[in-house]
Structure I
């Protein structure tokens with residue numbers, strides 16, 4: 001088998017392990033989930049887990065990285081696309097909110113795991129989570145800074161704190177939607193969320 005073929009096969013195996021781990025840990029927690037259970041759910045031998053990851057902890061940390069990176073990429077893609085169309089910073093925030101809602105709707109269990117673990121600073125993987133959270137917040141910061149520079153947002157906005165709050169609003173709003181209002185269409189949720197994101201950001205004579 002070629003190196004490309006081997007890499008593709010290993011990537012597919014890792015994906016199965018990620019999916020199995022997400023489901024099991026969401027159902028019964030990290031401590032109660034064993035490597036044997038993950039291997040069985042993924043349809044592979046126990047040794048395959050250790051071949052791809054040194055331990056259950058390493059698997060979980062890589063799982064969180066695997067899930068968080070696409071989330072950040074989707075936020076950045078949405079903002080770039082809006083600016084490419086000549087949109088404003090506020091419109092870019094709206095586009096990012098919709099991208100965030102769509103991502104969480106597609107990956108609710110993974111998002112719940114990420115959020116739950118983010119608030120547990122004593123965990124081995126907390127520094128990795130903090131770094132991943134920083135990357136996502138950084139994308140929002142760039143949009144806020146552009147809005148402030150263009151006079152669209154109030155210059156007194158604390159960009160760092162605001163970015164974290166806006167990111168949290170999107171994620172928490174998405175999880176609330178998936179948990180308590182799963183039948184509501186994304187358009188309605190997005191329309192309700194956007195005014196909260198714009199809120200007190202507007203400068204000059206804006207609302």
Structure II
């Protein structure tokens with residue numbers, strides 16, 4: 001589809017586009033649109049689904065979740081349309097996750113990447129993505145810990161990739177995404193171990209931080 005020299009530029013530009021789309025902080029956008037507290041100043045100060053749900057309510061939380069999953073899925077899906085090389089597809093998908101973790105619109109800060117990563121995997125490998133989402137939802141429904149669901153789902157990501165007979169390149173991608181997600185959840189791991197992690201539905205101890 002592309003010559004070797006042009007392919008490098010197309011992959012580069014697609015990765016930049018994926019990063020920028022992944023950088024859109026739907027938690028902040030939705031909260032402003034609905035007049036909810038800025039998630040960066042309330043609760044855990046995270047722009048992801050769980051914190052927006054706590055400080056802004058169900059509508060804000062659900063819209064944030066849909067937006068974050070959707071942007072990851074869109075980037076992954078477009079990657080599969082543009083490229084035949086798995087390495088190019090996975091690089092573009094990874095760019096959307098990095099964008100969410102280090103958003104250019106938030107001074108290179110961001111969320112914890114769970115929803116965007118799920119969306120990106122759904123776009124690239126739908127059955128793998130659906131399996132991860134099922135694990136995440138199942139753990140959350142069982143124990144009510146969003147972070148616990150994320151840690152279990154992405155901890156099993158490389159295993160799920162192997163069970164679906166994906167390539168070793170995809171397994172490497174799975175390991176890298178797992179490292180990124182787990183590294184963003186170190187505080188959650190400590191709180192889960194100490195028994196102080198908030199469950200979904202718990203109200204934050206403070207609604208808005210001082211400006």
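Each value in this text was obtained by applying a stated rule to the coordinates, not by laboratory testing. Source: prediction; values computed, not measured. Cβ atoms are built from the backbone, for glycine too; each structure is taken alone.
Which structure, out of I, II, was log10 I(q)/I(0) by the Debye sum over Cα atoms at q = 0.09, 0.11, 0.14 Å⁻¹ derived from, given a value of -0.34, -0.50, -0.80? Going label by label, the one that fits is II. Match the computed value 2.9 of distance in nm of label points 7 Å out along Cα→Cβ at positions 82 and 114 to one of the structures I, II, and report its label. Attributed to the structure labelled II. Here the criterion is distance in nm of label points 7 Å out along Cα→Cβ at positions 90 and 194, and among I, II the highest value is seen for II.
Given that helix-only ellipticity at 222 nm (-39500 (n - 2.57) for each DSSP H run of 4 or more, over all residues; to 500), derived from a single structure, equals -22500, which label among I, II identifies that structure? The correct label is II. A value of 1.00 was derived for FRET efficiency 1/(1 + (r/R0)^6) of positions 146 and 178 (r between Cβ atoms, R0 = 35 Å, to 0.05); which structure in I, II was it taken from? Of the options listed, only II reproduces it.
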